[in-house]
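**Q** The next part holds the structures, each set out as structure tokens.
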Structure I
Amino acid sequence: MSTSENLQEAFAGESQANRKYLAFAERAEKEGFVEVARLFRAAAEAEAIHARSHLRAMKAVQSTRENLEAAVHGEEFEFQQMYPQYIEAARKEGNDAALMAFKNAMAVEQVHCSLYLQALETIKQGEDMPRHRIFVCEVCGNTMLDRTLDKCPVCGAGEAKFIEIE
């Protein structure tokens, strides 16, 4: 494999390890293993550092405009091509947990695409986005500006499941 392919694979692996170790930390904490949870969080941060290093080596971070365009393209691919195929496979296999996860993710990727397009329009005019309060649903990942709803429109989770992003 080429160095470019190796960097892409390493970036994906380090990114996945970061997320996996954070999930492991949550579980350890729930089970009362606070120090094990800290160890997992430390390793997760190290994996994130590795992933960012690989991303820089790939020269994958461009101008904000180019980054937004790339994000729009990625989100469109996910909700138009990737998740519909995944949903169909999960439905055929009767895997209800995967089906729900894929449906929620597909809906949220559309939201992300819309938000990125809004941001892209503002920076094309040489301006930043207006300040909004940004909320994320801890159940499905739905992202909302200036949340006014008591429950998530994607998964139905209640108000307590929203976290504000600073």
Structure II
Amino acid sequence: MDAMGLAELWIAIAFLVFVAILIYAGAHKAIGASLDERSARIANELEEARRLKEEAQKLVAEFKRKQREAEAEAESIVTAAKAEAERLAAEAKAKIEDFVSRRTKMAEEKIAQAEHQAVADVKAIAADAAARAAETLLAGAAVGEVGDRLVSSAISQVKSKLN
């Protein structure tokens, strides 16, 4: 064998002796235990990550549910507010219409009273004028006690018919 081949043989023998020492010393068990420990730690971390993910998904679902509830509540509040505003507007309109109706009725009653009073005043003025005219005519036509009686009777008849 040449020098190169001999050196390779010694390297191979030294390697085998080294591996045998490692096996005898239990290095493979320590390496296996280390790998098992690392594997268990990784499995625990994966389990923790899975648990955290599930918890996060539950929180997301809870927040979405609460958001839907809040949106529904806000919508019901808006609907109630609109209904209340419409009710108040209808009440205000009814009150205004009632107020206008009462004011119109009062104005119409005042106008009717004024018309009635005007008619009564015109009748009274006409009765007084007719009575004076009748008195003047009868005073000139009738003389004495009979004339006075006729004038008084005619005046009271005119007044009673015109009023």
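**Q** If Cα Rg over 2.2 N^0.38 Å, for residues 2-49 alone computes to 1.34, which of I, II did it come from? Working shown, then result.
**A** On the way: I: 1.34; II: 1.93.
Among I, II, the structure yielding 1.34 for Cα Rg over 2.2 N^0.38 Å, for residues 2-49 alone is I.
**Q** Thinking only about distance in nm of label points 7 Å out along Cα→Cβ at positions 10 and 122, which of I, II has the largest value?
**A** II
**Q** Another question, then. Out of I, II, choose the structure whose coordinates give P(r) over Cα pairs in 5 Å bins from 0, in percent, for residues 26-113 alone equal to 3, 10, 7, 7, 6, 7, 5, 6, 5, 5, 5, 4, 5, 3, 4, 3, 3, 3, 2, 2, 1, 1, 1, 1, 0, 0 when calculated.
**A** Answer by label: II.
**Q** Say we calculate mean count of other Cβ atoms within 10 Å over residues 42-49 for every structure; which of I, II gives the highest result?
**A** I
**Q** Then there is this: Computing Rg and Dmax of the Cα atoms in Å gives 62.4, 195 for which of I, II?
**A** Corresponding structure: II.
**Q** Now a separate question. Computing helix-only ellipticity at 222 nm (-39500 (n - 2.57) for each DSSP H run of 4 or more, over all residues; to 500) gives -22000 for which of I, II?
**A** Working: I: -22000; II: -36000.
Going label by label, the one that fits is I.
Taken together, the values in this text are just the output of simple stated rules run on the coordinates, not laboratory data. Small disclaimer: the values here were computed from a predicted structure and weren't measured. Cβ atoms are built from the backbone, for glycine too; each structure is taken alone.
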